[in-house]
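What follows are several structures.
Each value in this text was obtained by applying a stated rule to the coordinates, not by laboratory testing. None of these values were measured; they are calculated from a predicted model. Cβ atoms are built from the backbone, for glycine too; each structure is taken alone.
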Structure 1
Amino acid sequence: MHADNKAVALNFLKLVAHGNVDEGYEKYVDMDGKHHNVYFSAGFQQLKDAMKESHAKEPNKEFTPRTVICDGDLVAVHSHLKRSSDAPEIQVVHIFRFVDGKIVEMWDCGQEIPKNNPNTDGAF
């Protein structure tokens, strides 16, 4: 089951990053669940609407998952996000909690990657 949760998390993120937001939510999200993104009102519908709006503004995002960690009903995905050529690149962590193969809770946080990153190990 845990491997299935990993696949669901990755499939969901790939779908929404490429603008298939409705499909991602329909297949993988329990809409009665909750998210913890502090920039949007509570409820998955509000986050879904924000994702659709984001894709309309920046339809050519590049989203690359780099690391996936599974622990019981939790999956964390550390990813590289390029929104547009003139926007800063971001490293993003999404954490999902699953019940019966559906996302019921989600956290996300991001950090801008400085162009002149002093850390020679890089963001990834």
Structure 2
Amino acid sequence: MPANSPSQRVVIVGASDKADRYSNMAQHLLIEHGHEVVPVHPKLAEIDGLPVVPDLDQVTGAVDTVTMYVGPAISAALKYKLVQLKPGRVIFNPGTENAELEKALNEAGIGTEEACTLVLLRTGGF
């Protein structure tokens, strides 16, 4: 894990067991950087041996970061669940931007960032 990068608990919304998906690449890189990962997917039981939570409202405990890998059509329905989860921030990866959701999260005191999780990890900006 890089220096100056404290371990975080990171929820991946839109986790995937397909190696060519950015969410899967992010899961591996997050673990490589020493972060605790909580993948969320409605139909998968595990990804690479890591248990998957079927729904965002079933994530328990404190969450530092939620990284989004679902489009606005899906994320719009997650507003209430994200506000209830109270993560430190939500990262909207390229293609997942949702201005209405970002505004609602900011109003609830949850920081948002439009950025690529992979780039943030690789450049020490996570």
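Who wins on distance in nm of label points 7 Å out along Cα→Cβ at positions 28 and 68 among 1, 2, i.e. which is largest?
2
With Cα Rg over 2.2 N^0.38 Å computed per structure, which member of 1, 2 shows the largest figure?
The maximum falls on structure 1.
Have a look at 1, 2 and say which one yields -9500 for helix-only ellipticity at 222 nm (-39500 (n - 2.57) for each DSSP H run of 4 or more, over all residues; to 500), as calculated.
1
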